[in-house]
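Chemist: Next up, some structures in structure tokens.
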Structure P
Amino acid sequence: MLTRRQLHWRRLALAVVFAALWPYAIARGEGASHAPPVDFIRDVTPVLVKAGCAGGACHGSFQGRGGFQLSLFGSDPRFDYAALVKEGRQRRVSIAAPEQSLILQKPSGRLPHGGGRRFTADSPAYRTLEAWIRSGAPAPADFELHVAGIEVAPQDAVLAAGESAPLCVTARWSDGRAQDVTSLAIYEVRDESRADVSPDGHVEAKRPGRTAVTVSFPGQSAAVSVTTPYGPVAETRHFTPHNEIDELLAAEWSKLGLAPAEPADDYEFVRRVFLDVIGTLPTREEVEAFSASNDPEKRAQLIDALLERPEYVDFWSYRWADLLRVHRRYVGDKGLWTFWNWVRAAVRENRPLDQFARELLTARGSLFTNGATAYYFVDEDPAQLAETTAQLFLGVRLACAKCHHHPYEAWSQQDYYGLASFFTRIEIKDNGDGARYGGTKLLRPIDRVNKTRRLKIEAPPSLFGREVKADAGGDIRSELADWVTSSDNPYFSRSLVNRYWAWLMGRGLVEPVDDLRPTNPPSMPPLLEALNADFVQHGYDAKHLVRTILNSRAYQLASRVTSETDRDGTFCTHRRYRRLPAPVLLDAVNFATGATESFEGLPRGTRALALPDPAVQSHFLTTFGRSVRSSPCECATSNESDLAQALHLLNGQAMGARISAKDGRLARLLASEESDAEIVDELFFATWSRPPIDTEREAAMAVIAEAPSRQEGFEDLLWTLLNSTAFVFNH
């Protein structure tokens, strides 16, 4: 007679034996269905990710939860398998008694669980995990198996409000196998006010517009567009396409049931294009000459003329200097000027942007003779250089992959450190004064990893999956530059096209402009692809790109919004209002008032757009959000309006001094023999770049007549014009 203790151990031993024999019974078809075996990587990992167990808020966090840690989003199957099967005193997975496995009991709610119930005992997720455990919890035959990509259909779902449609997701594995993973994928709608998506991938449209549904499956992500028309196909009789941009936009408007605004008149156009191309207001003479011309090509001719103006160099150098962080804090006073002058020379020569990027990435020599070397002194750490290069020239935000697999993309730590490795094979010599007092910094490539530039995680140089051999004696950065600027690179040219489109149209086709990824699709993909192809075909010519956009009828639409549709300008049906950038606004104020600015250490009359860096003090520029050049992100510059800005324009002492200056525009006009009506016209041209209409002129004359004195009346009028939306905004 066996004791109870002996009986317990005998039963346990038999359970272990039968559990060990279970896979062989399945292979022979004994006691099991003919369902394919459950695979840890193909089936188990996706279940854990879908249930949220491997998310950053649960066991996928860097410290795990409740003593149990999984890799984030199943990025490390080897780690996860060990954590489930070998750790936790083998209670997480019990082969002897599968139903007692903690991985089943806790998520199903049979035992207390900090994460709450994640699935029920009769769900497909539970059955998958249970089947895997009953089969002996086998390890995968190949831990390197991974998802090579996912395909989602349909790519562009056009649904009426209230209509729904299912998505179908197929995973392509690295071994060539395709698998329907619709039920295992994770879905998320970017704009929940426009559409909903169920956990099993059914999309329902809610209101007109367009949004994207992000679809994720371990290691890969994609997005599909969901379009809900605003109404029936709209007529666009007054819109005559001028180039491919217009043709593609017209097709989008037809699909969405949208109609564009009417074309901008000459006054609106001339002010807009001056500000967008050279960051400068037009003179009265320039405005009147343009509006008086009957030449049908006058807009194209004006665009060409502005692209050759010296102010073009100031304006576009300022834009690139913000992104490149041209600042003396990084390179000292003398290094600042070589860096600034290098940027200006590149813009002045219209250097192709692929060459522009190449010169920065492969820069060498003295900071004092080659300003491009400053790129390596703004960010001296290889990891920071990798992040900057990815964001600036690829439009990819890679920072997340420094610590873990990128949560919404295919970027891995290998990608991050593989890119950073390109910046470990350089040597910087410094005399110790930071190049501030005559000494210089020297940069040269070396054929080995610099010990002082080693990475936290050592990785061979690689370009997002393609490993690069570091040949002795060569500059491996040339390989990086070749790849970054290649026409086959899906990011470089698109990121530049998107950035320039945003600069000129007020909104990128992808927003944010430096966050290009499959899960953040363009608002109008065909348009981005067409612009990109044209840009590459024309040798990465920035002026050609600017000219193409400006000559489109879409750019030349009026800024007036006539309906509630497309109010934010996502589909370019009208011109978006934008507050003038800080230096442009300061120059415009000085132009309108006739004032000359005085910046410390620079000649009087230096324009704000010509300042080399933000170390030049200006309360106005700081108040209106100039970039402090601490980040390669567009977000480092703020064009948002706030109370401090309003108060500065409304009652700031500096504004009052500019308006009433003895040598200013108003003082000169009052001292002239011009009539009050003529002076009113002059002030309107100086601020709004057009003459006043009759009602505006009458109101202006009333302000002057009611003032205590003629001078105070005109000062009030100029103050009013400077505080108007028509002046402070580009429209």
Structure Q
Amino acid sequence: MHLDGRYIMLLAELFRWILGRRIVSRLVLLWLSLSVVSIATLSLSPMGYALDIDGHLDEVEWQTASHFLLDKITVPYSLATPSEATEVRVFATEEGLYVGVVAEQSRATQSSIRTPRDAMIQSDYVDVIIDFDHSQDIAYGFRLGNGGSMRDGIWQNENQFSTNWDGTWYGQTHQEDDRWVAEYLIPWTVAPMAMSDERVRVIGILVSRHNVNLGYDYSQVAANSEQLNYISEFAALEVDNFAVGSLDFFVSASHRQDLLDREGHANLSLEVFWRPDASQQLSLAVNPDFGQVESDELVVNFSAFETFYAERRPFFTENQALFDVSGGAGLRMLHTRRMGTAGDIRAAVKYTRNGEQIDFGGIVVLEDDLASSDVDGNQFFVGRSQYRTDATQLGYMFTFMDSPEQAKKAEAHSLDFRADITDALGLEGQLISTRVDRQRWSDDDQSGDNGGGAWLSFEQEFNQNWHHSLSLTHYDEDFNINDLGYLARADLQRITYKNEYRMTDFDAASELTQRNLSVVVMRNATSHGDYLGSTLSFLAHQTYKDTQHVRWWIDFHSASVDDRITRGHGSVNFDEGVNVGAFYDVGQRGEFRHHTRLYLQDSQKFGTGYSLHYHSSYHFTDNYRISYSVFFDAARERILWRGGRLNRYNYQSFTNGIHFDASIADNQELRLRFQWVSVTGDNGQVLALGSDGELRSSAIAADNFARSTTRFQIRYRYELAPLSNIYLVYSRGGFSSASLGDDSWQLFSQGWRNRTAESLVAKIRYRF
């Protein structure tokens, strides 16, 4: 039976009716615009809260707050006492957790460069990471840079960090001659918490401070993110337990003007986030506007495997931790960018509930019916539950996709677990089954392709500076997770072993602060045992007192079989090869910063050649920065699949990128992004594949090729309040299959003139 989701879509149909009445929709858009403009002058400090978040700890509450010192150097992991004191003050109210950090440092050595929200912070900064349930399972990070930069993210599986999470919190900094101050308010509604009737709540907290001038991190606990047990080492903090709830409405109004076809597209959408208490949240999106104001990087991909792009849409990054289940060989059980690709999303619902030991939740997403036919839109369903104790976690996940257009249904079931066997030994793994049926299911037709997979990982610490890990992965040839999840390739058996040693015990005369040495061994085969090759890698990373970084590595690749390069037309034997690379970063001091990477390769498959990357940035002031990056890749006799056959080329790719970031004010950003990619292949030769898997040269010349792709975007953002913004975005893209004889300027010119997309977007998203 096809589920039409009629109850979920009532609001969607109402919004669609409004948009169908053109004059009404324009009046609504005008009303929203006037409303937003009228409140644009409001203070960005949280209204009605007890303290002003301004970087000044001058209210009386700070004088009686709990306090502690960041008295350990944790990067490098020496645990020595810092030369500069850092005091942390903490207290809780019904509004949330207030954190104040006073960092001693002379004004001359402070770095206060401003970066856009959620970008990599390049100034001195403070990290406040909170495990709200002290469950040692999930923690939320709030990073505040000297100068006011903000970045947040989520920590899972002890030491794995992702920026694909956004929350509503408040922070500001203030500089003085001999110190700088960071002030936080982290509302209790920022993240889900287990329901508790106790008067006192115990949370886990780690506060760290990064000093750019010295390249050091300071913390109050002896832990850093390179260790096996990171979240588990957070300090326990008792605070009053407040019963809180919230109801947030986000209304978005946007207009997209396509400058190629001269058509305009207006959209009005509603998102509702209801948190009846701290333990549960219901999210509803009706006719959501998921138009991208963030552009993906251009990627040249001649391989048989899909490029992974991270999720950027707020509905899917908000409160998503419960569904973020990953596994061996880059597996992701849920890849939300699959949703809304075949058609616009009509409605989406997400619910999560966090208990003291049991968490569960679900997602329902319904796409629009196809305009070109009477076929219903795709439907997606996700369910997740997990059981937690102090040392273990057991979870179950279910995903289901129904695509009437493809006459296809796909489902996956997963059982995942994690156990801390001892303080120094961890075990985690997953069992997964998949089923895909390309026919409409009925009571008398239950045929389908069934697949299975599993992975198991051990990680052990010998001491604070030495650890190793072993991972075993198996996915059979019918394993298919990519209808709603992501996996680069199935039909895979992989064994990976890694051993890493860290040295920090350098004397005062040494220029070094830390050296990491590691060895990695990986063996790949198909699920039937066909040998896909092994790799032995040696890596070294050195950090210097002046913040410079140097890395080098060498990879030895065995002879192997590639069963995917011909896209199903036979397997190819390749000889062994070797790659050598080096990386140098000048450090984080000064206005001009840069790093470079050189990579040399010698293999039958990828050819003999090199790749060079250089990235530089110049900071005109703390608020204005320009950067330039270039990637150049050149190889003789690289093998590519083109035109339904294998060809050998002299290959070159050239990628240029220019970024300009301007923080005009605390609530205004201007960003420019330009990227140009050119790819050429000449001296092409068709290769013949023998029945024995060996490649042989032929006398047939392959068609040479030249491609040029450009992408340009200017984005202006005005922040009305946290998570409430006005965007103005101009985007342009171009592509050309140019003449091989053209020089670089001609390739660029053709890729720029031949527009494939050009648009102007105005968008308002406001949180009530």
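Values in this text are rule-based calculations from the coordinates and carry no lab data. What you see is a predicted model; the values in this text were computed from it and never measured. Cβ atoms are built from the backbone, for glycine too; each structure is taken alone.
Chemist: Could you figure out which one of P, Q the value 2, 11, 20, 26, 24, 12, 3, 0, 0 for P(r) over Cα pairs in 10 Å bins from 0, in percent was computed from?
Modeler: Here the read-out was taken from Q.
Chemist: Can you say which of P, Q returns 8.7 when distance in nm of label points 7 Å out along Cα→Cβ at positions 89 and 297 is computed?
Modeler: P
Chemist: Could you figure out which one of P, Q the value 3.8 for distance in nm of label points 7 Å out along Cα→Cβ at positions 321 and 601 was computed from?
Modeler: Q
Chemist: Comparing mean count of other Cβ atoms within 10 Å over residues 97-104 across structures P, Q, which is largest?
Modeler: Structure Q gives the largest value of mean count of other Cβ atoms within 10 Å over residues 97-104 among P, Q.
Chemist: Can you say which of P, Q returns 6.5 when distance in nm of label points 7 Å out along Cα→Cβ at positions 481 and 713 is computed?
Modeler: Source structure for this number: P.
Chemist: Continuing with the same structure: Here mean count of other Cβ atoms within 10 Å over residues 137-144 has been calculated and equals 22.9, so which of P, Q was it run on?
Modeler: Working through the options, I get structure Q.
Chemist: Compare distance in nm of label points 7 Å out along Cα→Cβ at positions 281 and 361 across structures P, Q and report the one with the greatest value.
Modeler: Comparing P, Q, the top value of distance in nm of label points 7 Å out along Cα→Cβ at positions 281 and 361 belongs to P.
Chemist: Right, next: Where does the value -11500 come from, among P, Q, when helix-only ellipticity at 222 nm (-39500 (n - 2.57) for each DSSP H run of 4 or more, over all residues; to 500) is the thing being computed?
Modeler: That value comes from structure P.
Chemist: Separate question: Computing distance in nm of label points 7 Å out along Cα→Cβ at positions 209 and 649 for each of P, Q, which one ends up highest?
Modeler: Q
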